[in-house]
Structure I
Amino acid sequence: MTEHTHSGFASAAVSFGEFGITRTEQDGAVVVEVVGDVDTTTAPALVAAADEVLAAAPPVVVVDLTRVEFLASPGLTALLTIHRNAPASTAVRIVASGRATLRPIQLTGLEDSLSLFPTREAALAGS
């Protein structure tokens, strides 16, 4: 199992908490788990971590947003960028079920552009 963690604090007048990305292999897929707020300061790190994973062209990449507390517009753009950067041989699956993640995706109509799953298990199974 490979793991990479990036932790830091958003540089803002008000601290929104810790941001982190962990990459692991699970059931033949690479899982990119995101923790904290995905906003202007953190979205580039998410895209960079995903691009590094996508460079190896795994069959499945799961971006797990279960522990994301806030998903701003740059975070939504990051999710679209990850989908667009994926090679044709890689399925990108997004885990988003909470109010902080699924609601912004739905409000912007992006649920038609992203492969969404309610749990990591469902994303790994592709159902």
Structure II
Amino acid sequence: MSNLSDDTLRKILVQIQNQAITSQKQLSLVRAQIASKEKERKILTLTVRELATVPNDKENKMYRGVGKMFIEQPRVEINKEHSTLEKSLADENSNLTKKAKYLEKQFEEANGQLKDIFHSQQRQAEAA
């Protein structure tokens, strides 16, 4: 590090700092998305639980909301949609969790690089 000029060192520091800031911003967005997906999953779980309490006979009709209207649908289709949605939410949540771990690692690496550069500069200043 001693053979780097001040200008080059400054450019490297700015680049690493920008990488850390970008990673932190993306990480906060991913965490918000994870929270949103968890909320959707909880609402879906409550809906499925409530629908399970409704007797399964011909007199009880099921309706699905579409915009400002409701459409009658067979119970089988509604249950199938809910299971498909639950699976997709679980997949999205696992993908977002993996992305969050990657971004956390990237942020920690950038911070580690910054600390290493500052410590090496301090040692050089003390030696001089």
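Values in this text are rule-based calculations from the coordinates and carry no lab data. Here the structure is a predicted model, which means the values were calculated and not measured. Cβ atoms are built from the backbone, for glycine too; each structure is taken alone.
Worth pointing out:
- FRET efficiency 1/(1 + (r/R0)^6) of positions 57 and 73 (r between Cβ atoms, R0 = 30 Å, to 0.05) from the coordinates reads 0.55; which among I, II: I
- Per Kirkwood radius over Cα pairs in Å, for residues 41-104 alone, the highest-valued of structures I, II: II
- Parent structure of the calculated result -29500, given that helix-only ellipticity at 222 nm (-39500 (n - 2.57) for each DSSP H run of 4 or more, over all residues; to 500) is the read-out and I, II the choices: II
- For distance in nm of label points 7 Å out along Cα→Cβ at positions 33 and 49, the highest value in the series I, II is held by structure II.
- Entry that produces 56, 12, 9 once semi-axes √(5λ) of the Cα gyration tensor in Å is calculated, selected from I, II: II
- Across the set I, II, relative contact order in percent (Cα under 8 Å, 6 or more apart) reaches its highest value in structure II.
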